[in-house]
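Structures given as structure tokens follow.
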Structure 1
């Protein structure tokens, strides 16, 4: 291809000229206004907005119901018989919570930013994908393989949408996947996973005046949590260059029936962040061995630890064409030339990498640490435009004509 001075070819410049930046902002705002708090609501209204836009732009759209009122959406721009590029996102948002200075689901623009719950995580990323695919379709550019947006439900809680999608996904169709979560436009090649664990401790009730007659479940749980603390410290001693380490966090604890009664039960929820090579079940097995070795389980005390949710992590070779192409595309789109990075959070990309064998990156507008899941969430309008341009360039370079 003949290239312009900024690295964008004449053909690519022509496709970029088809990007509708006003529609990009409007679609982001419409998706935000549709809500979709999870837990607490459904994604139905958001999916309806997304479906209407995708059908209007001429994509093939398929909806699959995962649970009542909760549908995965797959929108495809067909290409040739070669391998294509998948874009991955989710339609739910975390609950708005307290501390907003305006209605979180009435988006507004001010000082170059769009405000509202989900602007960063991740309605802006979804809109950028749709408008990028629309620009490519409007240009008439022929693709060697398909472009596809996979938008799942329930990413913010238990991952029901992606879990339902994986068994039905076509194998071998896509060479790469871009997860459009917020990364401040940095190409993220490594992502931690996550697991939710439920710890239950059973004991035996007795009068608190004779505590030796019972078996105190809360006291036993405290000993178990000391193992959690020690393991967390041991994990922190071994640092991954991009991801840090696996971590433990205690979320909730309940137990007992009254001050004068030896507690017969205790329940604790735990968050165990996973390194890409870790498996939650193996972690549980090894942890329970430590509980038994410490003599906590037995003599009237019963301890169990079960997995409520597991989301795998992933890593992608920095030399992979997806990674190299994303860094170049972002630079040529106006996002600057950034080094690759890691993501301490978890995302659905781990399932795509592990279960479908598709190399993944995370790349999207907005900030994970300073905006996502926070009051007065916002995204830079300029970042939305840069992300859409980068998606266009990456798609053309990976699956466009040569």
Structure 2
């Protein structure tokens, strides 16, 4: 019988495996990944990793491997305008450091993050099974049985579901969700530009949704471009000339001419919050527990916070000789994470509804609010600390840079 079986071999699932096995080497841990082994190497996306998450990755021994491929975000500007406006006034600016030598976030290519975490799994002796998925889950008083697509049945004390926002394991455990669709899609692509970005991230609030420019290494930036779903689908399907012309209108000319250098994909956007994060012999983490709007860049970082809290819960229970899959043990993890997740889900929902429109009274009010924050350094510092995850009370030890 295994101690822990993780379903989902992305960054959250791999991080749970590494964090738990590193702190409790005697536990038997395996990862189930439905995709073939080569799929992760084709991911062209990049993610914003907040300061608290980089602390955790340092403790896990993978940050030094990731760092050379990362781009620190040294500053950020926020604008609010229409696409046709000739000038985009800057309403809010942020400096990028939360402490000496540590920016509030880094942009990291997803492929490098997964590569480093997979290397850590290999060093720790964690088995990753590729090309099989979970087709059945049954929880008993002392263990759970997980049926795989190849017919194999695995017995384990605890199953951790990291299988995405449409989690099959969540459905098998009959965990309900709160869910709605925004009618928007996020277009993700990478561009090269003539002039350097100097580590500055930009968030342009446009009537159809936020347009984020996130710096990568070299004269490159990752874009998260929100449009109404029908418009996004048409843009992704359009020829290169039309796509780049529409992109340049929103990107502006501050960094010179741009060229799309990566693929382009559109992802439907919505809010999904699980009503429970745990069930007997099961814990949800990452997108299986919550899917939020990318307006704040916090989706992956919420998953890393789940990792830190869940690993600490499991390891401390094991050290006390307790059953790591018992629901009363897992409820500590749930109470640790559910409120923060709900708060972030509500915040991103309100921000998206507030800024994704062109209603004059609302525009005036929100621009006034941004201006107030810009003029209050202590308030700006608070918001930066919150975004970076360094101001949270009762934070798991990994997020503070401490071992479990």
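Throughout, read-outs are computed from the coordinates displayed, never taken from laboratory work. Being a predicted model, the structure only gives us computed values, none of them experimental. Cβ atoms are built from the backbone, for glycine too; each structure is taken alone.
A few notes on this one:
- Each of the structures 1, 2 was assessed by distance in nm of label points 7 Å out along Cα→Cβ at positions 132 and 196; the largest value belongs to 2.
- Largest in distance in nm of label points 7 Å out along Cα→Cβ at positions 28 and 292 among the labelled structures 1, 2 is structure 1.
- Among 1, 2, structure where mean projected area of the Cα convex hull in nm², for residues 12-227 alone as derived comes to 15.1: 2
- Label whose coordinates, when Cα Rg over 2.2 N^0.38 Å is calculated, return 0.99 (choices 1, 2): 2
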